[in-house]
Structure P
Amino acid sequence: MRIDRIDIIRINNPFKEPFETSFVRFEVRDALLVKIYSEGAFGYGECKAFHAPLYNAEDNGTCLHILKHILAPRILGETLDGPEDFLRRVAFVRGNRLAIAAIENALWDLRVKATGKSLKTLIGGTRDEVEAGISLGIEPTIGALLAKIERHQAEGYHRIKIKIKPGKDLQVVREVRRHYPDITLTVDANSAYTLADLDLFKAMDEFNLSYIEQPLGEDDIVDHAVLQKAIGTRICLDESITSFEDARKAIGLGSAQVINIKSSRCGGIHEAIRIHDLCMEHGIPVWCGGMTETGIGRVQNISMASLANFTLANDITPARRFFAEDITMPMVDITPRCTLRVPDEHNGVQYTVDEAAIERMMVSREVLRR
């Protein structure tokens, strides 16, 4: 594929209601989209960074710089064999995986259009539907959180995840378990704790959590190994796993018994598949995490979660959960079974990008040519 032009489009899509984690309260999804033109076709990728370096060291400002000045010049006017060829050409770049993944994802979309095969088929997916779990932000009161859990339980979600942070943790989990003793429940700390909080996590063993997600430092696998040996509840790593090598070392140390795979965090779909295969080899179940994506990233997540070792419920919810409108037609939605159907060339499930919606939400557009 010859790379003729790259557009970097910044959009703002307001959340229907604020979403709070241990590190920020989101009110709008400020997102970068990458649109790559090649020989009369185009492919879309979504950069999963936020407006500030909150999840990892990248944000939309740094990603825009890397996309525009470092990555795009390496491929504009060039002929690529595909996403893997792109990754070889930018292997000199340290970090900046969210920016790299945005282009890599767009190249996968181009490959889908060139071959007429779905992303599921191209990556070897085996599932026709994937289970949806839901992630609930930190609420001002336990009563407000319980009300949301009740509503989403009625919708049939296969796993409820609640965000925790110091001061809003053990008491919250205790109350949720008291009201809902049988639900599949997990907690996500987003790196808000240290080993000094070991007793807190030991106390959580009594609540039959499916796993505790990323309790310690965002770049740590050593302390997580200490914590995992000290508690009975499984630890799930998220931010700590940015590459195949991170996953290999974490598995070797015993840092976690579950891994959350976000292809963007790992630099793209290609690396995410390698991590998936490694985890399957070692009996480590995985699931697909979410970054409050717009529809472009959300649809690619569904396809990723069709791989065989995604055996736990995923953080892939209907777009309407966050947004009044989105940028795919149709908007991503769940089935009555609280699953998401995987796009496939054989089943008629297909999403197209809503260019008019992008125009309405657009803040800026950078048009890059050689």
Structure Q
Amino acid sequence: MDAFYASVEQRDDPALRGRPVLVAWRGARSVVCAASYEARKFGVRSAMPAIRAERLCPDAIFVPPDFVRYRAASRQVREVLLRHTDLVEPLSLDEAYLDVTQTKTSHPSATAAAKAIRGEIFEATSLTASAGVAANKFLAKIASDWSKPDGLFVIKPDQAAVFLAPLAVSLIPGVGKVMEAKLDALGIRTCADLRTVDARELESRFGRFGKRLRELSFGIDERAVNPHQPVQSISAEDTFERDLPLCELEPMIRTLAAKTWGQTRKTPRVGRTVVLKLKTSDFHIITRSHTPPHPPRSEPEFTEIAVSLRLRVELPPATRYRLVGVGLGNFRDGDEYLPQAELFEQSPAR
């Protein structure tokens, strides 16, 4: 979906149409949830501090988020998608993969199906969507961003290698600023550069991700569209009204741990790795995690692990933090974590 939250606001309030809209609370502690395309022209992006966004776009209109309406619109979109195929893998409220190898409709091609779906989404919601059509998830994801807003872009199988060659490695999922800097230090800036590096060298430097990087640079992605993605992680986070030192974070960590633990009770899967996330006053993000010998078995046990992770933060004591988060990851099906039975039963005493 195109600038989804902001587009819902503009749809529902005609006075906002054609104007720079920021879905965010105004203030130094807020971040931008979404920016309309009119605001993006000024360099405003989602996840940007609201105060910086306001400096870039002084005429921006701030609208507080209303996730009830966004979820309602998302459900309408999902209903459209499911009319065409059952193989729909949601990534978020506003994005999904679809496998249209076989569909419920009679469209002669994936491109025709994408065109029809975009039209039906607009008819149902008065919102525009952009689509990418390709032979796999990686290429389709890149294509979906290529002609935004309200666009349709197709990468045919015989075009993939040439299309990818000049693209920056930062467009590859999983390549953030840290990984981009590591690759840049090796002279790797584009997909074409990645192809020139031996797969064994990339794997020795970056593990399995190095091997995957090289595969993606050629457009190789064997992942199937999975409509039943299992829970991988659950977390909760909050931004403080004022920056706080590490020694004052324990109450909020406990509150967030309780919230996260409550969410984990809604899934039959079991998480094992406890994660503490911190964002400093200068927006540097650090995480600390611990995987105990067995999954946390109670809220107090989970909470104490989260609280103890503060001891592994090595930043100076004067450091101030604006955000803290607590999560549980490394989820598996419950029976995978059942304790192993005794190999040999003890014979009863005689």
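Each value in this text was obtained by applying a stated rule to the coordinates, not by laboratory testing. Nothing here was measured: the structure is a model prediction, and the numbers come from that model. Cβ atoms are built from the backbone, for glycine too; each structure is taken alone.
A value of 1.9 for distance in nm of label points 7 Å out along Cα→Cβ at positions 15 and 327, calculated from one of P, Q, originates in structure P.
Among candidates P, Q, the computation of Kirkwood radius over Cα pairs in Å, for residues 87-182 alone that gave 17.3 used structure P. To test your reading of the models, identify which of P, Q gives -1.03 for log10 I(q)/I(0) by the Debye sum over Cα atoms at q = 0.13 Å⁻¹ when calculated. Label of the source structure: P. If you work out distance in nm of label points 7 Å out along Cα→Cβ at positions 127 and 255 for P, Q, which one comes out largest? Top value of distance in nm of label points 7 Å out along Cα→Cβ at positions 127 and 255 goes to structure Q. One of P, Q was used to compute mean count of other Cβ atoms within 10 Å over residues 287-294, and the result was 12.9. Which label is that? The structure behind it is Q. Taking distance in nm of label points 7 Å out along Cα→Cβ at positions 55 and 135 from the coordinates of each of P, Q, which one would give 4.7? Answer for the origin of the read-out: Q.
For the structures shown (P, Q), relative contact order in percent (Cα under 8 Å, 6 or more apart) is largest in P.
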